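The next part holds the structures, each set out as structure tokens.
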Structure I
Amino acid sequence: LNSLEIGEIAASRGPLCLSSRRAHRIEKHRGPIWFRGLEDGQSQAQIELIKDHFGPLILRNVRVQKIENTLGRIYLINSTIEETKDVRGPVFVDGKRVN
């Protein structure tokens, strides 16, 4: 899915490949998510909340306000997370494990 703005993705299953400038909420997803900001030379894409996600999460050029209750590997490539709660599983920042 390639869109300027994504409202809410909830209670979905299977792999997601997203490219956007902004996403409001991703909740109760089961399966891998690949999310990258649009590569137009602008600042990082924004995600307000990722909650109750189970599966790998790969973020490229993304700033996440809050991640809550996740299980699975998280890979951040040129990305940041401002607040976390109940993040279970390894977290990698630019290829290095940080937890």
Structure II
Amino acid sequence: YNNDIAFHFNPRFQEGYIVRNHYISGRWGQEETHGGLPLRRGETFEAHFICHYDRFTVLLNGQHFCDFKHRVPFHRISHITISYDVTIQLIDFEGIPPPLEYI
């Protein structure tokens, strides 16, 4: 494993948006911030991060929020991060086998 981050999710309540990014070889990539901030500080929310072969899909409280195209090859994804003013209460992982070309 390495320290590369395939997907970084960072709600910034004060600024009013959610940063999405990646981190490879010690460098952050280009931030994505479109979509606003459909969350309120201090309120519980449910987030689903769905890893497709070409992108992550983010659902917030059951609603599509964004897609984030992979910037790390699918077969190398090992890390995602969630940071800033968020308390995680539950993490659940569900997976399916990767396609044969990635094995």
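FYI, it's all coordinate maths here, none of it is from the lab. Please read these numbers as outputs of a predicted model, since none were measured by experiment. Cβ atoms are built from the backbone, for glycine too; each structure is taken alone.
A few notes on this one:
- Identity of the structure behind 24, 16, 12 (criterion: semi-axes √(5λ) of the Cα gyration tensor in Å, calculated), options I, II: II
- Which of I, II yields 1.5 [distance in nm of label points 7 Å out along Cα→Cβ at positions 4 and 68, calculated]: II
- Structure with the greatest value (metric distance in nm of label points 7 Å out along Cα→Cβ at positions 60 and 84, set I, II): I
- Comparing relative contact order in percent (Cα under 8 Å, 6 or more apart) across structures I, II, the highest figure is found for II.
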